[in-house]
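Peer 1: So, here come the structures, one by one.
Nothing in this text is a laboratory measurement; each read-out follows from the coordinates by a stated rule. The shown structure was predicted, so the numbers you read here are calculated from the model rather than taken from an experiment. Cβ atoms are built from the backbone, for glycine too; each structure is taken alone.
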Structure I
Amino acid sequence: MSTGAHLLDQKTGVEVYPVVEEISSLLNRSAQDLDASLTTGERADLRKAVSELNAQSTAGDQGAFYGQQLLLSRIYGLSTQLPEAPTAEGSVVVQEVLRLLEQATMATEDAMLEPGILDAAPTEPSPFLSWLKKLAREHRVYKHPYYREFIRHQATEDDLRNYVIQESVVDGRFDDLLAMMQVGTSGAAKMEIAENFWDEMGNGDPSQVHTHLFNQIFRVFDIPADELERSLTANALLSGNLAVLLCRYRQLYPEAVGFLGMTEWLAPDRFVQVVHAWERLGLPDVGIVYHKLHITIDSRHAAGWFHNVVVPAAESERMRRAIARGTLWRLNSSARYLDERMPDLAAH
């Protein structure tokens, strides 16, 4: 199955679930106007349609899964992008839809956890951290063949171009994720997140801001902004949505600790393969600065994150369980995302 065929399957699914475009069309209206314009019955119809979309996604309908994650991503855009005109941010109607989408997404991730795995976590902080790392090392996503075989040895320029588009949902806004996540923290954890954020800000040098460096890759491949959304797969959208979901809600802070910590821990080995492919293909050096930088920076960030954020939080049973939950959400969703890319490997 080619990537093009896969995307076609997803996007035709959106046509089957018109609620995706119906609600998307409402997001450009002001919250006050939107809430005043819909009757109680119309709001109930929207909730019913979204619930049906969620149910079909849970049942394995890939078109519904794509529509679900696309809609969730668009709603998150209300609070992660600066608008040029009034939007539906703060709308009660949109909030009702958002919660339905979030709850279904979380339930799906929880359903994929191995039964009893969260109960198996050690109760002491240091053994708990060792257990988390062991979970990752024994997970099928660890040193995934998509990176170590396909990207490193076989990926073409077009393959790397598509890879960058899919990665943009997390790498392209990691600074904003950290900014959202740190609200309400204190002590060593807040300082660690702040140091991580300042590194993302290029330590005060605008030319070295990591999102700026990441965007240089878009220039190398001539990727316009309007191409990004329509090229994202459902699992790529999910990766970005999970990151925003966990970072924006204070009650999900420990899940964010596990999710982002594991993201940084896995990144250096993955980016080594990307750099190798980039140099193998002789692509412009300006486009690989971001990945080269993160091979060393993310190793340091992961170590600091584990020591200053994970270990202190792991004194609490509630925090340990939630950190493990977020870690596994990252491992499992990343595995599905990379497995999705493997048909390309077979084609080569």
Structure II
Amino acid sequence: MGRPRPTQIKAALARSSLKRSLHLAPPFLLDDYIPRYQLLTSVEASKKRSRAYAHLRNCNLCPRLCGVNRYETTGMCLIGANVKVNVIAPHFGEEPCIQGHNGSGSVFFSGCNLRCSFCQNHDIAHQRNGMDLTPEELAEWYMKLQEVGNVHNINLITPEHVVPQVALSILHARELGLRIPIIYNTSAFDSLASLELMDGLVDIYLPDFKVWSPATSRRLLKAEDYAAAARESVRAMHAQVGDLCFTGDGLAKKGVLVRHLVMPGKEAEGELIMKFLAEDLGRDVFVNIMEQYRPAANVGKPKRRAKVVETGGVEAAQKDGEVRYAEINRAVTDEEVSTVRRAAERAGLWRFNDPPKHDGFAI
């Protein structure tokens, strides 16, 4: 075989260069990253502190709009002026780009502003289990996660009902020397006021967009306005930090990663969520279509026994074997997950939390 001509070599190099530049340097790759809270001026930080204290005195930082003074009483979330934390530790159950090799510095807050019938963390979210911490004490735990745990980020799990305290803790941790990204890991039942307070403090928003229809939200989440609030919230999150971006080590540093837990018989709602994401946030939004639903919390529990008066005045006990939320009392099927995935692809979405098809990280 003869030696390739110079023109053939140039053409091959051009093709190789084009492929390499597209693969190694997409618009989602960062050379370096400084957390957003590090860039706040002292005046901006002071204003956020003042707003946080004001919101605690008249709590309106979630769609429940309880309006209570958190120093004196509690609202729907059952949490007062301090936070109650169930677990603080490096966590290895998140997306690879979040947990990395050293883990995500996860902070599991007790309490929640939703009452999901199927909650996978119901022992934490539906009960007041854990230790009470002031914002300053919480900030000190962030530092332990960074210095001792060597984690890649601080992952605030279910923070919707403790936004003022979280804002204060981040601002205090900044003064202590925190230097890793902040993740806001939420059910998406947030308010615009809470997201405005978190703007400049959060690097990665990790909303779980659960269901679409008001009827499903009312029955399963006890919040008929959930989907409307989630749509508004996800738009605001994306407007703040944009699409998910990575540094060269494959770790996510800023942007939005949307989760959707596929539920039994609810794949049509998942399809609508995917369509919304593509049309409103753009086709470059990073999505994790999750298949790990399992019956939990109140799902599958026996219905409360009650006496039923039949025709003729004869009393009969409720039928044995009846369970609560029977329609979702099973695992999700592969076909249901595939249906949502196909809908996402039809909508034009292409950035999924899939294993990479090459050596290295999927970015």
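Peer 1: Ranked on relative contact order in percent (Cα under 8 Å, 6 or more apart), which label among I, II comes first with the largest value? Display every interim value, and only then the final one.
Peer 2: Details: I: 24; II: 15.
With respect to relative contact order in percent (Cα under 8 Å, 6 or more apart), the highest-scoring structure among I, II is I.
Peer 1: Which of the displayed structures (I, II) returns the greatest value of mean count of other Cβ atoms within 10 Å over residues 237-244 on calculation?
Peer 2: Working: I: 24.8; II: 19.6.
Top value of mean count of other Cβ atoms within 10 Å over residues 237-244, among I, II, belongs to structure I.
Peer 1: While we're on this one: Comparing FRET efficiency 1/(1 + (r/R0)^6) of positions 109 and 205 (r between Cβ atoms, R0 = 25 Å, to 0.05) across structures I, II, which is largest? Intermediate results must be reported in sequence, preceding the final value.
Peer 2: Numbers: I: 0.10; II: 0.95.
Between I, II, the highest calculated value is found for II.
Peer 1: Taking mean count of other Cβ atoms within 10 Å over residues 181-188 as the quantity of interest, name the structure among I, II where it is greatest. Mind dumping the intermediate values first?
Peer 2: Values: I: 14.5; II: 25.1.
For this comparison of mean count of other Cβ atoms within 10 Å over residues 181-188, the top structure is II.
Peer 1: I would also like to ask the following. Given a computed value of 182 for volume of the Cα convex hull per residue in Å³, which structure among I, II does it belong to? Before the final figure, lay out the partial values.
Peer 2: On the way: I: 138; II: 182.
Considering all the candidates, the number was obtained from II.
Peer 1: Here helix-only ellipticity at 222 nm (-39500 (n - 2.57) for each DSSP H run of 4 or more, over all residues; to 500) has been calculated and equals -23500, so which of I, II was it run on? Mind dumping the intermediate values first?
Peer 2: Numbers: I: -23500; II: -10000.
So the calculation was done on I.
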